[in-house]
Structure 1
Amino acid sequence: MKLGLDFKHLVFEQIEKIPYGETKTYKEIANEIGKPKAYRAVANVCGKNPIPIIRPCHRVICSDGKIGGYSGPGGIKLKKLLLKLESI
């Protein structure tokens, strides 16, 4: 259990570092926390983000440039709107 919590904490720390108006990919976040093959797990953690505006998981996208998912209130529409507001 602790390992999962540590992983989640590492992911959230990296997400909080993404500057306004910029994005990172799930794979970049996985690399930054030292788990390069865990990009799907990073996406799963993003999907469980309880405070999406504070932890800007909308700034995390797929490596191919697609938006990916967004489980926050409003779903993909909100993710697109937040990215547009940030001129991304």
Structure 2
Amino acid sequence: MRSETKNAAGQRLSRIEGQVRGISRMISEERYCIDVVRQIQAVKAALSGVEHLILDDHLDSCVEKALNGDDLSARKDKVNELVSVLGGRRK
């Protein structure tokens, strides 16, 4: 993983961690259920953003390197990983 991606992901995950702690507090304080659900949805969206960030980095580095290389097995492995992680089939 490239250092800029690692830093960006770390910052985002720290914010998400704070959001999750906030949700826990909201539940303890018996806040309105829909408000809690909205915060959960925000965390899910934020996690999806981190996922896309890391996947883009993987495509631009690991996958590109494998696809441009001479190792057919490495190419197949990367394609199978992507299909698996994107929901095409289980590994």
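Couple of notes before you dig in:
- With mean count of other Cβ atoms within 10 Å over residues 36-43 derived as 17.0, matching label from 1, 2: 1
- Given 51, 14, 8 for Cα extents along the principal axes in Å, for residues 28-67 alone, calculated: source structure among 1, 2: 2
- Source structure (of 1, 2) for helix-only ellipticity at 222 nm (-39500 (n - 2.57) for each DSSP H run of 4 or more, over all residues; to 500), computed value -14000: 1
- Label whose coordinates, when Kirkwood radius over Cα pairs in Å is calculated, return 12.8 (choices 1, 2): 1
Only the coordinates and a few stated rules stand behind these numbers; no lab work does. Computed from a prediction, not measured in an experiment: that's the story for all the values here. Cβ atoms are built from the backbone, for glycine too; each structure is taken alone.
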